[in-house]
Structure I
Amino acid sequence: MQLKTGIAIIGAVIAVGGVAGLYFGLGIGWISLAIIVGATLLSYILAALGAAAASALGFEEFMRGWLVGLNTGLNGFLAFALIQILGGTAAGIAAGVAVGLLNLLTAIGPVSQSEVFQGFLGWLTWVMPMSWLVVGLGLLFYVICFLGHAFTLGQVNYLKVKALAADWKTGTFFIKGGLISNMNPLDTAFNMGNFSFVDEKSGGWHKEHEAGHTLNLAAFGSVFHLIGALDENLLRRMGRAYSERIAESNDSGTSGDNIPMWS
């Protein structure tokens with residue numbers, strides 16, 4: 001599968017315009033949040049259907065770009081609103097443009113596939129407001145794993161942290177074992193942004209795939225990440241889930257019908 005970058009960029013730019021209209025029309029509030037969640041869910045479904053159909057017209061490319069654009073607009077305007085309060089309008093505009101541009105570049109195939117760019121994107125996930133929900137939960141889960149290990153002095157196997165690792169390129173930190181990791185019914189691994197959790201029974205670290213989810217989070221945001229988790233686990237689509245097909249492209253050692261956003 002070859003990426004059609006031009007179509008993706010068109011989708012992204014249109015979506016950024018839509019978010020701008022929402023921001024200036026309704027501002028930041030619960031109604032806007034509900035619209036964004038609904039729009040992201042519908043867009044995810046349409047993108048997944050487009051990917052399944054593998055249309056030569058590039059519908060999946062447009063919808064993937066659209067999803068990037070939604071997240072770009074949200075990251076940009078949220079960064080502006082937050083930094084404006086702390087440092088004034090000029091600082092807010094600079095922050096919004098910087099965060100938005102970093103996000104928007106993920107719609108460009110040759111850029112998103114660059115390991116240098118992925119390094120910046122992964123580590124800067126921390127400063128992207130639309131990533132904070134998942135990254136914050138990931139940090140909380142990490143702390144819970146360490147507390148369970150500490151309170152039992154590492155003597156309870158189910159709560160014991162067996163090992164730590166990292167994908168330094170993307171700033172994704174892995175913990176093997178511990179309460180949260182071992183609650184995974186599939187006995188594999190799952191990602192919460194810059195934190196990934198590997199079941200003690202898992203045969204490997206799944207580093208590249210889980211790091212792909214860190215990149216996904218930066219590009220598409222927390223709502224997309226959570227919808228993807230439901231697609232994979234609740235709908236039982238597993239590796240066929242749309243978010244999974246994108247994340248798997250970060251693992252250059254695999255083959256299959258992946259969406260090559262990251263490699």
Structure II
Amino acid sequence: MTNDKDACALGIDVGGTGVKGAPVNLRTGMLTHERFRLLTPQPATPDAIAETVLEVIRHFGWNEHRGAIGIGLPTVIKHGIAHTASHIDPSWIGCDVATLFKHCIGMTPILLNDADAAGLAEMRFGAGCNLTGLVVLVTLGTGIGTALFYEGQLIPNTELGHLIVRNKDAERRASLAARERHNWSWKKWAGHVSEYLTELHRLLWCDAFILGGGASNKFEKFAAYLTCPAPVLPAQMANLAGIVGAALATQGLPNKASS
């Protein structure tokens with residue numbers, strides 16, 4: 001990787017409703033062009049997503065001479081293979097995503113879980129930049145995503161959003177979608193979030209939590225109702241975290257898990 005202070009990479013964040021991307025200055029974490037967004041195709045099959053990602057790449061006229069490409073996806077990615085599909089088309093499971101994207105876009109991108117991408121951004125440029133020890137980013141949105149860091153190093157592909165709490169998948173009670181589905185008050189929902197965070201702390205003895213996803217923009221509505229043995233901070237990167245983190249991933253991931 002070049003040490004040029006102005007080195008950039010293209011970060012792409014594949015979500016349930018939108019596929020977003022932008023070039024990112026890897027030193028500052030700032031976007032060098034305005035974010036470009038397309039609607040996520042339905043059904044969101046691997047081929048359809050790959051074609052949409054290609055449109056984002058073409059929008060910026062990106063190629064291998066301009067820099068690397070990082071793509072955050074809502075699935076566990078190991079050695080280029082997708083292994084889960086909780087919030088994406090089931091046809092992703094077992095898909096050789098690395099080969100698919102290489103053939104479609106003509107480059108070999110870095111692939112990673114979308115929550116891991118958001119975590120990379122928060123730990124480098126956001127709420128986690130001064131945190132040490134064991135830090136867990138928890139994204140509260142349609143589901144629950146998690147990114148686990150120890151002394152700033154990512155431990156990839158944690159799926160702690162599916163922890164069982166009160167005999168139910170945590171997503172069914174603590175996701176932002178669960179609050180909206182049941183029309184819970186912020187206080188009642190915060191109680192479910194607190195139970196979930198406390199259970200995570202009981203298992204991991206976390207030093208801090210960062211709450212991201214859609215809930216980060218509404219943190220002031222429920223923060224006073226949260227109870228947890230560890231500090232809970234709102235994410236700071238908002239809807240740019242996935243893009244910035246995907247770009248940062250081009251600088252290296254543990255065990256080259258996405259290559």
Structure III
Amino acid sequence: MPFADIALARRLERAEGRACVEFAEARRRLFPESGAEWTECGGAYAVFDGVDSPITQTFGLGIFEELTAATLVEMERFFFERGAAANHEVSPLAGVGALRLLCDRGYRPIEISSVMCRPVEPRQSADPDKIRVRAIEREEAQLWADVSARGWTHEHPELLDFLLSIGAIVASRERSVRFLAEYEGTPGAAGALSIDNGVALFAGAATVPELRRRGLQAALLEERMRHAHEHGCDLAMMVAEAGSESQRNAERKGFRIAYTRVKWQKAD
């Protein structure tokens with residue numbers, strides 16, 4: 001395992017940031033009226049994907065360059081002009097000075113997440129006779145979105161509208177592969193994989209309630225791990241709510257916490 005230092009944080013933060021930038025670019029191509037946009041400032045990405053989108057935030061703030069008040073002012077202008085709050089998900093490796101600056105400018109913490117990683121080491125999935133995992137075809141994008149939405153909204157009903165709207169977007173996003181896991185022929189779990197600079201970002205994994213505890217998530221993870229290995233990745237990454245069941249599941253699969261990140265928010 002690599003050391004949890006600034007070099008690792010830069011790889012992980014950039015991988016997630018690029019995936020979210022590409023999501024916003026895909027939304028803008030398909031839905032120009034959405035106003036989806038992104039910019040880079042102070043080495044970080046600021047992404048606007050809609051006022052209520054969980055992707056509307058910055059990525060890598062204070063990691064690539066020292067955070068300054070001027071950078072925050074520019075980022076705040078980007079979000080406020082689009083009617084959104086300024087959200088920054090910040091690694092502790094940004095330093096105490098960055099956190100102090102956020103406090104001085106009136107930000108408050110609203111979310112805590114665990115950024116996890118592990119080496120890419122593909123293994124054989126369990127129960128191959130009943131479970132099949134495959135990358136979806138473009139015309140299956142809505143099926144993937146439906147399975148994902150059913151899995152996520154069981155625990156996060158507030159994300160229903162967002163999740164149901166992303167079928168066409170995920171199919172159009174660059175450098176991203178979507179996977180479905182089927183149990184005895186029935187689609188039951190969905191997950192995505194994005195690759196950047198040797199980092200494989202595992203995201204969007206969810207299982208429909210009636211097919212949980214059948215091994216679908218394990219099989220989904222292993223197939224994505226195999227894909228990452230075949231495409232030259234050395235590091236797998238996952239982000240989960242701190243202390244959540246998703247975090248525990250990831251740790252059971254060999255992921256370890258690199259650092260704990262806090263999302264800070266300031267309204268206009």
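Can you rank I, II, III by mean count of other Cβ atoms within 10 Å over residues 60-67 and just name the one with the largest value? Don't skip to the answer; put the middle values down first.
Numbers: I: 26.9; II: 13.4; III: 22.2.
Top value of mean count of other Cβ atoms within 10 Å over residues 60-67, among I, II, III, belongs to structure I.
A value of -8500 was derived for helix-only ellipticity at 222 nm (-39500 (n - 2.57) for each DSSP H run of 4 or more, over all residues; to 500); which structure in I, II, III was it taken from?
Traced to structure II.
Only the coordinates and a few stated rules stand behind these numbers; no lab work does. Everything quoted here is computed from the prediction, not taken from an experiment. Cβ atoms are built from the backbone, for glycine too; each structure is taken alone.
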